[in-house]
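Read through the structures below before going on.
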Structure P
Amino acid sequence: MSEKLLDHYEEENNYEEVIRLIDEMILNDPEKASSLLFRKAEALAALKKCDQAITTLKVYVKDCSKKEKIKSYILIASCYMNIENDKKAEEYLVKILDIDPENDIILKQLSYMAYINHDFERCCIC
């Protein structure tokens, strides 16, 4: 029942209710926490609560697969960009490359960031 309601709230972009329901679900079944933390972070990011989303994701990445780490690092980098901390955003994009060195999208993003920051030497490396 809770999963369907959670899906419903996400479809409606009712992120406050998504967060409330996830917190309730975690309290009722703490073993489900890791599977719900990414969804909570997405809702927090949608509400522009980037610092909370980042904190949630940092907890989540400790116990997840490489694929989920990449997804989390992308969201963390995005949150840092939203709060205009390009240095931290870049740090997390580099972490993605540590996992997936052939990720063209991340390489292009890092190159673009170097370009707009007039770090042309680094732009060529990426």
Structure Q
Amino acid sequence: MKKLFFLIVIMNSFMYAAPIQSDKEFQQAVEQMGKEKKLVLMIYTADDCPECAYMKQKVFHDKTVEPFLKRHFVVMEKNVHRSKLPDGFDYFGIPTMFFIDKAGVNKETLVGSKRPKPFLEALHRVWSKK
């Protein structure tokens, strides 16, 4: 019985750890980080999503958000209709933002658009927990 339990635990760890690490865009984001201590912000979007466009065009480029975002995060975008989405990163709505470390561990998930100030507060919270 213990052997079966151990086998199940090992199998599950491979199922959840490998998919994002084998994603080429994630690998490129990690390479962009170099030796810097950053997180990947993976945002799920869609072409017909006004909230996604607001986040990418306005909030990410806000004068208070952009410097902190660039200093501590590498942003990668996945279009839910056109991109292959990594296993284990399911979404309820869009935009969905996953904050992922270099090992592929999701540190936090945010769903929906935010105004610049609350989004910057969320970035600080995520960054402080890393």
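Nothing in this text is a laboratory measurement; each read-out follows from the coordinates by a stated rule. Because the structure is predicted, anything quoted here is derived from the model rather than measured.
Quick look at the values:
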read-out: Relative contact order in percent (Cα under 8 Å, 6 or more apart) - structure with the largest value, from P, Q; value: Q
read-out: Among P, Q, structure where helix-only ellipticity at 222 nm (-39500 (n - 2.57) for each DSSP H run of 4 or more, over all residues; to 500) as derived comes to -13000; value: Q
read-out: For 28, 17, 14 (semi-axes √(5λ) of the Cα gyration tensor in Å, calculated) the corresponding structure among P, Q; value: Q
